[in-house]
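Computed from the coordinates by the stated procedures, all read-outs in this text should not be read as laboratory data. Worth saying up front: this structure is predicted, and the values here are computed from it rather than measured. Cβ atoms are built from the backbone, for glycine too; each structure is taken alone.
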Structure P
Amino acid sequence: MAVVTADIGPGVRGGPVSLDGYAAGPNQSEDLPFGEGVDGRLHTWMFDHADENRAEVDRIVNAGASIMGRNIFGPDRGDWDLDGKGWWGPEPPYHAPVFVLTHHHREPLEMDGGTTFRFVTDGPESALAQAERAAGDGRLAIAGGAATLNQYLSRGAIDELRLHVVPITLGACERVFDGVDGLTFGIDRIRPTGQVVHMTLRLPAR
């Protein structure tokens, strides 16, 4: 059975959270992929200080399969723009199957480097079952955003939660742990760097 981990969201759109628990600013769009008022501040540790945080950056996308919400995949809302290939360009960083939760059907999208996006319209349980089969005995990553993470936390489906806490506050948008009550985490590892505190938390075995 795959070990299920969560980093909020890898690559361009995610990974960190603010001190007040937000994974992005409000009103995200193609022009403002991080949301209003963020200007990349949540992601400085990933882009400008990648060497200092190399172990955590590399672990984010090292998985046999991933699950993400539609907003993490790309800027589309409503019906798909079938010319759109997501935030990452022709070669996303996953190099494995990625299952995208959506209400709008789309055929699988094969990308360079071994990433195939599969669009799941029948709910988070179906996405989890498909991703577990794809991951096999490897790691299955919940790639975010916050609403997707919260769905799987509330279902008790996550074994390991990795939070990368950046010392800023945002005050709006989707917050990690909204609607998720009664969880008790074990502390596995905490590592501060100059820009972020990396926390690895474990939940009871499923």
Structure Q
Amino acid sequence: MILVELQADLERRKGQRTEAGAQVCTTQTRLKLLVQLEVDIMEAQEILQTVAQATQRELEYHISELVTLAMGSVLRDPYELCLDFVLRRNRSEAVLSFRRPGQDVKLEPYEGGGGAVNIAAMGLRFALWRMQRPGSRPVVVLDEPFYHLNDPTRELHVRAATMLKTISEKLGLQLLIVTLLPELIETADRAFHIARDSHGVSQVEVV
């Protein structure tokens, strides 16, 4: 009886050993797959980081270039637009700032004054339009685009109007502008004067 019980226990232990061996093989196979998966993920992350950095550099070039050119063509003492990408909440965000040419000190955009922000916002709008894929219709509507550009001599307004004219021609953009600034009206291809009569009806007149 004892011999029978020992043989049964031996067979049971052999079964346990076989099952344990199978589990070890399965675990080893899963471990190899996990190790390979980790390697694949790391390689994918490196590829994504490379692509993201290249995309960010391209964005920085296209956006900073156009905005800096716009401010340089209008303002007497222009800033450069700096576009930095930072990781916040596991997401890459673009941070805009101003910098004087040749200086490392960066300013918040509002520290540059309303005129600089006004011109920078205009340049950003055109830069983002140019990068649209697929592109939208080449028509941009502007409502008093240089409202915050303060210059008693009107020199900056003349420069701003020239800048808009140049951008319109180079990008093939049609600009529809609502404005009271004579400098913008003078550089327009066509101008219309709109006024309401005593009955509240708008009257349109070609200038």
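Hey, P(r) over Cα pairs in 5 Å bins from 0, in percent derived from one of P, Q reads 1, 6, 10, 12, 11, 10, 8, 6, 5, 4, 3, 3, 3, 3, 3, 3, 2, 2, 2, 2, 1, 1, 1, 0, 0; which structure?
Values: P: 1, 8, 16, 21, 22, 18, 10, 3, 0; Q: 1, 6, 10, 12, 11, 10, 8, 6, 5, 4, 3, 3, 3, 3, 3, 3, 2, 2, 2, 2, 1, 1, 1, 0, 0.
Structure Q accounts for this read-out.
I have -20000 for helix-only ellipticity at 222 nm (-39500 (n - 2.57) for each DSSP H run of 4 or more, over all residues; to 500), calculated from one of the structures P, Q. Which structure is it?
It traces back to Q.
One of P, Q was used to compute mean count of other Cβ atoms within 10 Å over residues 76-83, and the answer was 17.6. Which one was it?
On the way: P: 11.0; Q: 17.6.
Here the read-out was taken from Q.
Please compute FRET efficiency 1/(1 + (r/R0)^6) of positions 36 and 172 (r between Cβ atoms, R0 = 30 Å, to 0.05) for structures P, Q and give me the label with the greatest value.
Once FRET efficiency 1/(1 + (r/R0)^6) of positions 36 and 172 (r between Cβ atoms, R0 = 30 Å, to 0.05) is tallied for P, Q, the winner is P.
If distance in nm of label points 7 Å out along Cα→Cβ at positions 20 and 188 comes out at 9.0 when worked out from the coordinates, which of P, Q was used?
Q
Here Cα Rg over 2.2 N^0.38 Å, for residues 44-99 alone was calculated and came to 1.36; which of the structures P, Q was it taken from?
Numbers: P: 1.32; Q: 1.36.
Matching structure: Q.
Given a computed value of 31 for relative contact order in percent (Cα under 8 Å, 6 or more apart), which structure among P, Q does it belong to?
Clearly, the read-out refers to P.
Suppose distance in nm of label points 7 Å out along Cα→Cβ at positions 28 and 84 works out to 5.2; of P, Q, which structure was it derived from? Before the final figure, lay out the partial values.
On the way: P: 1.2; Q: 5.2.
It was calculated from structure Q.
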